Every structure is written in structure tokens, then in C-alpha cells.
1. Quick check on the output: 19.2 is mean count of other Cβ atoms within 10 Å over residues 110-117, derived from one of P, Q. Which one produced it?
2. P, Q: which one has mean count of other Cβ atoms within 10 Å over residues 38-45, as calculated, at 25.5?
3. Consider the structures P, Q: one of them gives 26, 23, 17 for semi-axes √(5λ) of the Cα gyration tensor in Å as calculated from the coordinates. Say which.
4. For relative contact order in percent (Cα under 8 Å, 6 or more apart), which of the structures P, Q scores highest?
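Nothing in this text is a laboratory measurement; each read-out follows from the coordinates by a stated rule. If you're wondering where the values come from, they're calculated on a predicted model, not measured in any experiment. Cβ atoms are built from the backbone, for glycine too; each structure is taken alone.
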Structure P
Amino acid sequence: MTPYKLEAGTAQHIGGRAQQNDRTALFTGARAPGFVLAVLSDGLLGGASGSEQVLHTAKQLFDEFKPGDNPSTERLANLLREIVQETHMIIKMNAFTTKTESHCTFVGLIITPDGRAVWAHVGDSRLYHFVKGACLARTSDAAYIEHLVASEKLPAEAAKNHRHSKLLVNVLGNSRKDPFTTIGVHDTIVAGDTFLLCSDGLWHFFTDTELGAVTTKTTPRQASEMLINKATERAQGKGDNCTMAIIKFVKPPKEVPIYKVEKMRRAV
């Protein structure tokens, strides 16, 4: 595995909305040294209560996670599925008590000490994987559409219009339907890899090429400032909440040799 240094950061902007319903965070595991979890959620219905619950559940389950020696990719994927399912259940229970339904999206990314990346997503928030600026992978609704066609016996065109139907929409907290979680994997992280998690208030205004160029050529802080400024400009005051988490892997700085001068002893 090529050595690298991890650079990461999160950023938010309220956009043209009255309140910020997105949430994002970076966690280290209490019982999983060297593991990192990035999480992002967009509260779609019921304010920020759903996205707040995503972060709370993700931290709790990640802190309880004991990886052991070299946990399998499937086990890591199951941890992300567990975060989705438990959050979904809690949101539905809260809705029963408060009589107020909440919906939210989910994107989660686990980075392992041995250089693997495993991610999961539900809804229209996205994860991008860039390699030296080129988009190698991006989450989409393709797998969910295939799931609707196969499990619901829906015509392909009807499945593609799932966002227009309360019965088919894929979110956490939907009382009519459980969330469908899509899993992605990258086995070998090297210097030059960049991951971007973001809500639709960001990706809606950029091409894959633009996002790849900005996140690759600048630090996470610089990239987030540039992207938020440009998204705000392009939205013309009508943009959604804009939220992102950026995880970059860069070459470590070269070690500078340190020379110590010692007093020469006189030969006898």
C-alpha cells in the first residue's frame, strides 16, 4: 500500500432556506483505532430531526464497533446498513409519538487502516470518488431503480419516477416503505484518492469534472470555501442547504534528515 496522509474537513451553508436541515460529521471509533467514519444526511421532511438522528445513531454504533483483525468488507457494509436501519426505526418511532413524520437521506463512508473504503447511501445525497481529479465512482439511483423493477414488478419508466411517489421514494423515516441501501467498495486507497460526500444543495450546481478539479487541487478547507461561494452564486439566492465532507489522501511530506554534530574525541 502506498503511504499517504489523510486530510479531511466538513462545511455547510444555509443557502436560500430558512434553516439548516443538513448534518455531517467525521468520527473515529472508540474501539476501532485507525478507522474513520464520515456521515452526511439531508433532512427532507420534519426539519433537522431526522438528520440529527443519523449522526447520533452513527456515532453510537461506530463507538460500539470492535473490528478485530482485518474485518471483512461485508462486515463493514453491514455496519453501515445497521446505522441506516436503526436510524429508520427510531425516526418512525418518534413520528408515532410526536405525530410528525420526518424523512432524511444518508451517506456513510468507512475508511480502514489497511486502505479500504466502504460506503453506503440512501436517497439523493451523493458520494463521489475521485482519482487525481477523475470521477471513478458516484452514487446514483440506478441500483434502487433495478430493485423497484425486480421487487415491486414495476415498469422501468414507473420506477424511474420514484421521487414523485410517496410510496416509492427512498429515504429514512418513510412510514410506507423501508429504505434501500446501496453499497460501494474501493479496495486500495493510494495518494491521489479523494472522497466527497455532499447534499443536493451542492452537487446540483456542478459537473463531476468541476468537483473533481476543485477537491483534488486544493485543501478541504479551500475547496469547501470555493464550492460554497460558487454554489451560492449559481443558485442566485434560491439554493438549498449546501453541505459537504471531503476526505483526501495525499503524499506525506518528505522526511528531512537531521544531522547531529558531536564533539570529536581525541585519539589516544
Structure Q
Amino acid sequence: MTATGTPAATMDTTKPSAARMYDYYLGGTHNFPADRELAEQVIASLPDTPRIMRENRAFLQAAVAHCARAGIRQFIDLGAGIPTQGPVHETARAIAPDCRVVYCDIEETAVTYGRRILADDDACGFVHADLRDREGVLAHPETARLIDFDRPVALLMLSVLQFLPDRDDPAGTVAAYRDRLAPGSMIALSHATDEAFRDRSDGITSVYRRSSTPISYRSREEIADLFTGLELVPPGVVPVPVWGAGPAPAAREANGFCGVGVKKP
């Protein structure tokens, strides 16, 4: 598979990108040889990686559908990657066609391709910003054009906080966004854990250190702490494939935990 279209002149396609690696795991075409080479090294250490990524995308779709059915019509997807393979706007609009979406990513690859994909969609925008720069995200002209912060917003942080080291205070980052949202807003997030493969996690983290975004695995307790100040939607903080699986989901090995929380008045 090869990347679709011509990369921007400033895009470094020789350095692996987590966004393009994710696209490769999902079977997309917006990736380059350097991305595929590093992704295959991760797969060599953890052969289930493509399945894990598909399960994460399935959680995104289930969480977005839940938010839309709850009446939310505006979405912000932080660390969105490239909006292909069942993205937020397609999933939300299958339930409510008037949904508006702001995608945000720090990686130029995701922004370049995302803006091309969404060029004819006035109800979507793509912000090039670091999620740690909250004002840069929330006060961006595209965000201001599409999002009314006096009304509930669904904020998505899927498989992105694992790329923030402890020094960047992931829990504080989530809390700062939470505090800017109106009551009734929801935050959906997923985060990788190494609880099922600690014997191999050092090898995987060393591979990701060669990309533009090193990875930090965290425990279930640390991931649950990210929902402080929110009321969890059942079934709470659970392994990624369990969320949305029904009232009595089967136990699954945890490669990541996820949940959806509601901001109460």
C-alpha cells in the first residue's frame, strides 16, 4: 500500500509517524515505507496490534454513536489522526446528519490529508495544534466556527494520551478540557496498557521512540483517574473491546482501557 496523493513539501516521509502507522494498522493507504517498516516491527513484538487498533476504532464508533443518541451534535476529536476508516463525522451523521466535527492533530501528515478529505465539508474542520495547547485548540478559528461551548460537546481523546509523558500531566490535561465544557458534555477516551504483555512492552516502547511520538503505557488505575470529575457511563472503565458489547460482555485480555464520562452540573 502507498500513500494517497502527493505529500506536502514540508512533510518528512522518512521519519515514521504514529498517525500513518495507525492508518497502516487499520488497512488504510495514507502511509509510507518508513511507517510500514516501523509498524511491522511493532507487529513482530505484538502480533495482535492490527486487531487492537481495529477494536479501538470500534470503540470510537460506539462512543460517538452513544453521544449522538444522547443528543450531542458537536464533536472535538483530539489526536484524531487521518479521518478515514469509519471516522467521527460519518459515524455521528449516520444518527444525526446535522453533527459538526473539529478534528485536531499535531502531526502534519494527519492535517494535510485530513484537510484534503474534508475540503468540501463545511461542517467539519481540521486544526493543526498540540492538544497540550488548550487555547490553541479551543480558540482556533475553526473551533470557534463550528463549536458552541455553551452547549454540550463530545470530546474524544482516543489512543492519544499514551503519547504524553508523565511530565505533561495527562490527567491535568483532561481536567483542563473538562472544565471548559458545558454540563451534559461527554469525554470519551481510550489508553494503551501493557498489563497483558509486560514481558514485551520494553521492546515496543523502544520501537516507538524511533517515531515522532514515543509511547507511555499506563495501568487501569491511572487510566481511571483520567475520568476524575466525570460520571462514568456503564460499563465504566473496561478493556477496549468490552465497551458497547452489551449488558454481559465476555472478559477480554486488556491491551487498552476505555470509557465515556459525563460532565454533570
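1. P
2. P
3. Derived from Q, not from the others.
4. When relative contact order in percent (Cα under 8 Å, 6 or more apart) is computed for each of P, Q, structure P gives the biggest number.
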